[in-house]
Each structure stands twice: as C-alpha cells, then as structure tokens.
Structure I
Amino acid sequence: MVANPCIIIADDHPLFRTALSNTLQSELSQPQLIEAEDFSSLQQSVEANPNAHLILLDLHMPGAEGFSALVFLTAHYPQIPVMIVSAHEEADIIHRAMDHGASGFLPKSASVDTMSNALLTVLNGNIWLPEGLTDQSVAGEEELNIAEALSNLTPQQFRVASMVSQGLLNKQIAYELSVTEATIKAHMTEIFKKLGVHSRTQAAVAMGQLAVHPTQTLDEFRKKTPQLSS
C-alpha cells in the first residue's frame, strides 16, 4: 500500500464526496484528497496531479457524456487507475465501464465495509467488481470505435467536443475557454476528422454513444439523415 496516497474524488454531489472522503480518511494513512465537481475541475485536478494514485469517478459528471470522462482519463493518464462510483448497478453498464478501461466499479449503494475493500483492492493495483460479476466485454463495435477516436483528441479538443455535445455554439465555447472563434473552428476541423463525421450534429450523436443510455447510434442517424452524411 502506498503511504499518503493522492486520490481525486470526482462527483457532482457534495454529500457523497464527503462520505467518500470520510471513508478514505478512516481507512488510509493521511491520504491527500482532491475533490472535483465537474469535468473542467477534474481536468485541472489531473493536470496538477499527474502522479495521483487513484481517481474515483461518477458517471454523471457535468461537462462530460457518460463514459467519455473515463475514456479521456484512461487515454491521457493511463498511469492513474480509475474506479467508477455510480448509482447505476446494471451489469451491462458495469461491463461497459470495464471495456473503457476502468479498474473497478463501486455501486453507491455499497456498504462502508464493501467500499473500503474495493478502494484498498484498486489502490493495491488489482481490479475490483461487485460480487458475482466477471470482467466480460459487452460494448458494441461502434461504441468502442468512437471511444478510440475520442482518445486521440487533445485535452482541449476533448473539451470542445464535449461542449458541442451539450449544444453550445462556437462563440459560446470560445467564451468559456477564453480563446478566439477561429481557434474553436480549427479544433472543430480536427474533431470532425478524428471522429469521422461531417457536422456538429453527427459529432454530438457520436459523443452520445458513450452516454449511460444512448438514444441512437451514429449509423442509425446517418441512415435517417443521409443529406448530412455526404
């Protein structure tokens, strides 16, 4: 066990962050705990702490779509294990998280003892899953392909793509990131190229494949709107 481990807790609910912090404080020796309430603060936290020992990640981080934050972290910070901590307990969601590189999946309904065991297991370099589950692949080919494409985006391009999926316009994104619209347009060109899409709508649908409950695939969207796919 690493002494004084650095752990990033990424969850938008303050009460749950406090509960996790209390558990970690009681189970570990003087852990360094860093809290993030949205994807932007999560990015800042990992950039400032690239040698963190563990990230505890909620699937519903404001500013990121479902598994996209997990894809970003495993692509850009592969040295930091990521454990998903979520209220979703469906087996297919747990298996999809593992497909996208998670080191474990902890249901929020878990007891304190189970939570402690899970955290210690992952901190020791092992995989932890709820009892009765095995690590098997269930993510579809298109979802995995989109995840791989997203992993090739730079951190800034990833933020831009996430904002596009939320419906923000270029000028709004430029304002949020304190850059020019021309810079955003340049990022959009690269995002379209890497995702293999031709429009903002297609980019948003592609990102939507990593939602916890996707509404449609990119292939389905292209069939419905062939005029946007040429």
Structure II
Amino acid sequence: MPNITERLNSAINSIRFFEKKSQRVENSVELIAVSKTKPISDIEQAITAGQRHFGENYVQEGVEKVLHFDDSSLTWHFIGPLQSNKTRVVAENFDWVHTVDRLKIAKRLNEQRGVFQKPLQILIQVNISDEESKSGVPPDEVMALTTELAQFDRLTVRGIMTIGVKTDDESVINKQFDKMHQLLQQLKKEFDTVDTLSMGMSSDIEQAIGNGSTMVRIGSAIFGARAPK
C-alpha cells in the first residue's frame, strides 16, 4: 500500500498534469490536504513531505491540531459548516474560512479576530447546484454579500468556494464549475482582494482545474479512507 508521502506526491502530480492539460500556469492551483479525523502522526508525515496547507471540518478537532503544531509555516483552512457559537475559536486560530454563507457569521468572525492578528481570509460558500441539502449562498446573492463583507477590517474577502454535485455526468459538473468561474471573474472586477476559487475534490479535480479553480481539497486520496468521527 502506498504511504502518505507517495499518495501526496501522486495528488500533486495529478494537479500539475491537469494544469498543463488545461493550459493553466504551473503551480497556480494550491492543494489543501483535508486532514479531518486524521491523527497527528498522519499530518506530521504530510508536513515532512512538504505539505503546508491543511483543511479541517470540525472546530474542536481542528483547533487542537493548530495548537499542537504551532507552526507559522503551516496554513490552516476551516472548510466545514460553522455555527455561531463556534466562531470565536475559528477566528482566533485559523488562517482561512471557506464556508461563510451569511452576514451574521462574518460579523462575528470579524469581531472575534484578534486585533494584532493578520486579517482572516474569507471565502463565500456558493450553492451552485441549488441542492437543498447543501449550505451556501445562491449565485445571485454573492455580489451583495461580498460588498457587505468587504467593509470588515479584520476580514479579507478572497473569493468563493463550492462543493460539486455528485454525478457521473461530466457535462453537468463542467456547467456548474464554469458558472463559478464566471462568478469569480465578476467579483474580481469589483473587489481588488478577490483571487481565489476553492473548488474540486478527488472525484472532480480535472473539471475544477479546467474551469479555473485555484484551490482543490483532497483528503482520502492522501490520508486513506476517512475514519468515523
């Protein structure tokens, strides 16, 4: 069985291959290693192999890992649903939040981010597939929310995130991902800080990179099958 280093290198090679295939600039796509439910020892192996960006879905587990490593060379992304009563520890400990979908959450993150910390990097989650089971802002509400979030001085709005629909129909995936790319371009015209499209996981990174994703989130392909929380 391949170890974490080998699987991580394989994931990076796949990203670089799809960058080239899509005529993207080399190294224009950042790999977020989704380490949720994984032990410290697994993350240590990934760090030793050169990985620096990690994604966590669960607040308490994620904060424990951030505090354990206490390493400024690492970048921690919160990529799970965020409840109002958990915003403080996320604001104080994470570098990025990918899942902002309402003003109330953003306001709390801004108020609770440390005065002497760098601004918290924010992505707005978009429900591009219009699925009731998914969180996220409808595409036609993103511009208005971005305008409101841009007023906060301890947050920096960097762009948008989505979770692709589960389907074997690549044309459906490409259509939705293309809509995300177009939305990003609209935002970039209005907001100088916007440059990020977090989109694509193990099953759809080719379509994501082909449609302009700048961050892909890969977990089990690096760390193995996810253990129950």
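Determine which structure produced the value 16.9 for mean count of other Cβ atoms within 10 Å over residues 196-203, calculated from the coordinates; the candidates are I, II.
I
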Q) When you work out relative contact order in percent (Cα under 8 Å, 6 or more apart) for each of the structures I, II, which one comes out largest? A) II
Q. Computing Cα extents along the principal axes in Å, for residues 20-139 alone gives 35, 31, 23 for which of I, II?
A. I
Q. For which of the structures I, II does the calculation of Cα Rg over 2.2 N^0.38 Å return 0.97?
A. II
**Q.** Test item: helix-only ellipticity at 222 nm (-39500 (n - 2.57) for each DSSP H run of 4 or more, over all residues; to 500) calculated as -15000, pick one of I, II
**A.** I
Q.
Comparing I, II, where is mean count of other Cβ atoms within 10 Å over residues 52-59 highest?
A. I
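Each value in this text was obtained by applying a stated rule to the coordinates, not by laboratory testing. As the structure is a prediction and not an experimental result, all values here were calculated from the model. Cβ atoms are built from the backbone, for glycine too; each structure is taken alone.
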